[in-house]
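K.L.:
Please go over the structures that come below.
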Structure 1
Amino acid sequence: MSRIGRKEIILPAGVELSLAPDNTVTVKGPKGTLTQTVDKIITVNKNDNVVTLTRPNDINTTRAKHGLYRSLIANMVEGVTKGYEKVLEINGVGYKAQKHGNKLVMQLGLSHPVEVEDEEGIAIECVSLTEIKVSGIDKQKVGQMAAKIKALRPVEPYHGYGIRYKGERVIRKAGKAAGKGKK
């Protein structure tokens, strides 16, 4: 069996999981509600506060879906209890970010400020002028929004200017070597 798919999901106190006849899983918790439609080939079972997923055969696609849907449901449970967040750092001369209403306005060395609007279910917060925190209950949406912001100014390898995830290591390139020109 799948190593990930066969793991049980234990529901913490305050989290409710409901199964619909069309194989839709709904998870309600203190931070909100998330839903996910599970492929008909995977069976979701709930006993008290333990959720297990089973598969009928060992075909490669079925095995892949077994682990996938187990991970998605586990992420939903974690999202409605703890939530997810990604922190981005801005590095560059004059680069900064500020929050104006529901918009994130950034100066990224371009001729104009770059604006990013908040999406539903996602909270964008400026911790400082050079640090942005993206948080929410849906892991996929949080990661997508953080990647969208990061793509506005990718880190350039010579000086390290740009937007990166906090703790991300960027490999720097050496600049031109001095004294190696034509004679």
Structure 2
Amino acid sequence: MSRIGKAPIPISKGVEAKIEGAVVTVKGPKGSLTRRVNQKMDVSIEDGNIIVSRPNDGKEARSLHGLTRTLIANMVRGVTEGYQKTLLISGTGYRAVQQGNKLVLGMGLSHPVEMVPPDGIEIEVPSPTRIVVKGIDKELVGQISANIRAVRPPEPYKGKGIRYEGERIRMKAGKAGKAAGR
């Protein structure tokens, strides 16, 4: 039995969950999320908890059990607390600016890179070297953060570029100088 899959998902105060067939809808103080889960999974609401169970012990059902429970738990957490990722910019002349709801990155390219966040995502630039991506959908926050990082990923020699907060860059040794005695 999946240890993750069999754990109930508590529905906190102010959160309303609705299950219609294979569609799970969760509404909370920060917004509403809807997701279609695999039809092989049985999702139900019992005693203020969402319970995910599998019909059999087949390989596919076992692999979907924990995944389905985690996706629904992320929805519940998203509508109550929300998610955020912080990106750090390092490198001379590299900077981020917020113009309205648009993010403009000056990353040493021939032109500034402009990014408009989709609905449900909020981008803040507290300083020119720090970008905060916020939202209620964990997948979307992660994808937008990855898109921003992909503009200029950190390089391994000087560490310049855009990286996640807490991400460690494995630095490589630079080119060795001329050998002595030559």
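Read the figures in this text as sums done on the coordinates, not as results from a lab. This is a predicted model, so every value here is computed, not measured. Cβ atoms are built from the backbone, for glycine too; each structure is taken alone.
K.L.:
Looking just at FRET efficiency 1/(1 + (r/R0)^6) of positions 27 and 171 (r between Cβ atoms, R0 = 41 Å, to 0.05), which of the labels 1, 2 belongs to the structure with the highest value?
P.N.:
Result for FRET efficiency 1/(1 + (r/R0)^6) of positions 27 and 171 (r between Cβ atoms, R0 = 41 Å, to 0.05) over 1, 2: largest is 1.
K.L.:
Follow-up. Say we calculate distance in nm of label points 7 Å out along Cα→Cβ at positions 35 and 67 for every structure; which of 1, 2 gives the highest result?
P.N.:
1
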